[in-house]
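The data blocks that follow each hold one structure.
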Structure I
Amino acid sequence: MDALESVNSKEILKKDYKVYYFSFLLGLGFILLLASGCRKMESSQAIPSYIKIDSVYLDTYYPVQGSASQEISDVWVYVDDQQMGVFQLPALFPILAEGNHRLEIRPGIKLNGISSTRVPYPFYQPIVFENFNFVPDSVMDLGNIKTEYYENIKFAWLEDFEGSCISIRESETSDTTIEQTIPADSPEAFLSDHSSYSGKIVLTQSNPMFWGYSFNGYDLPRDGTPVALELNFKTDTPMLVGVLTSLPGDFKWDDLVYLNKSSEWNKIYVNLAPTTSRYPNAYDFKIYFRAIIGSDVDISKIYIDNIKLLYRQ
């Protein structure tokens, strides 16, 4: 704890930080709002310690795990395995604890891009301090903290549009194709340390529809094991994302989420486990994308990047 800044809480609390007191029951779609924003530990202590977290960033091994893009919106906080609450970043929150305790911080995301389905992301490792020194009436400033993917994550599909071949195939009914942005480092692309290109789809009134799907089918867990699709997007028309399931003698198309209009790059985490679990006899699964231009515009452009299909082994 020597490296952590400890200052008088009365001074730092004067700053314009918003403290969020959300608590969610683990699981999808069910949220429990804590009345006080933190849970009392078995102690008579009345003066809290404070923790400040600016952000949580992701560190990846690029060739295997892809881009380090992330949209970590919350932290789920536990002290000695007791849940203290869920706090929106940047966060400044009180903890009724003193002295050394185990502090665990789990990165949280908005599942399927919905604010009401905030969950700890099961693919990001928690940040753990085994002997965190809580000092009452003081702020422990953690700043920007790092998370990583768990080591047992299987990346079934990675597409970052940096290579010469794109692993998305257009259907026979598609009026247009997906192409790589040009030239390298075009301002319309998602740019980062390992990203100079993105995927680009152009729709017009004469070519109004795009329908494409992953070139390969993937053998994904069907037993409730976490399965997710991550991607970055920027679009001026909504685009549908879904799962194509290959079954004995049949195919199933399951629409999952719409990527809403956005003039800036966004990231979405799509939960696939309920869909894959519905088909225990499936041969494989493909991801598909579908978009149709509106009647009131002449041209629409869709950009996607950093596609990841992943699950826990």
Structure II
Amino acid sequence: MMLRLLRNRNFIFFLAIALGLVFPQAASLGEPIMLWALALVMMLATTNVPNDFFRTPRAILKPSVAGIFMTYPLLGGIILTLSALFIEQEHFRTGFILVAAVPPAVAVIPFSGLLGGNVSYSLAGTVAAYIGALIIMPVFFHLSLGANFADPVTLIRIMVILIVLPVIFSRIIIFFNLADRIVPVKGLLTDWLFFIVMYTIIGTNRNLIIDNPLIILPSACIAFTATFVLGLIIEKTGAFFKIDRKEVNSLMLLGTLKNLGIAGGLALSLFSKETALPAAVYNIFMILYFIWLDLRKNLKDHAAETKTTY
């Protein structure tokens, strides 16, 4: 039973949240390796992307435009609108401005693979959004906060570690025909690497969450709307226009998940721990949203298998 639980993705993710809230002391140990753990997840995920994908610019253009639109005008616009309407505290509102301005979570790419999305589509959309962030973030911060808070060097470093290097190493794996050999451990390794990332983020922000149970309610409502509600709207819209299901899954993730590591880091570096609270709260809902999507997918798969059997 215990071994089965330790192999169950949703149990692993719930465990990360629970331990981060109850035993946050080890979160400091995860901070130096969190970025590299996510980079390894990216490498494993992008082994699903064929080499010829990078030789077809026309195929990259559509998901690139979609990635930028879903990340900034759609998701960023909704976050800014809701925070302007319902957040009174200035530091919390600043925190949501930071969340709205950052690129999508790099986890969009591996999550796409786990949820049966189009990994190539998600990769192109994520890369485009990060490149766009080099221009969008400085302009956004200048207009919203009255100063230039964005650090392009930091963004470039994050892109190299989390996108460029994993893609290069995944090409090496494919070149030497090693992709099939890592399949038996790929899923479990990915889940436990995500455990490190999730536990570290929750544990680091634990005091902010526990110490403000009532004051975080408006932030929680915004995070819920920007994940569960917006994700459902994207899904229904995609079904209405008969968009390919795999692409819809990718669009749902691009339109709901933000790189809260960048947002929280900017908040703590430039403002205060209170400013980082929106990123911490959003991160919890982001994890819960993915767990919900994964549970729903598993139920649908099980129902389809049962129907086929009978």
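Starting from the value 27, 13, 8: which structure in I, II was semi-axes √(5λ) of the Cα gyration tensor in Å, for residues 92-155 alone calculated from? This value belongs to structure II.
When mean count of other Cβ atoms within 10 Å over residues 84-91 is calculated, the result is 21.6; to which of the structures I, II does this value belong? This figure was derived from I. Name the one structure among I, II that relative contact order in percent (Cα under 8 Å, 6 or more apart) of 33 was derived from. Among I, II, the structure yielding 33 for relative contact order in percent (Cα under 8 Å, 6 or more apart) is II. Figure out for me which of the structures I, II the number -24000 belongs to, where helix-only ellipticity at 222 nm (-39500 (n - 2.57) for each DSSP H run of 4 or more, over all residues; to 500) was derived from the coordinates. Answer by label: II.
Values quoted throughout were computed directly from the atomic coordinates according to the rules given, and no laboratory measurement underlies them. Keep in mind it's a predicted model, so treat the numbers as computed, not measured. Cβ atoms are built from the backbone, for glycine too; each structure is taken alone.
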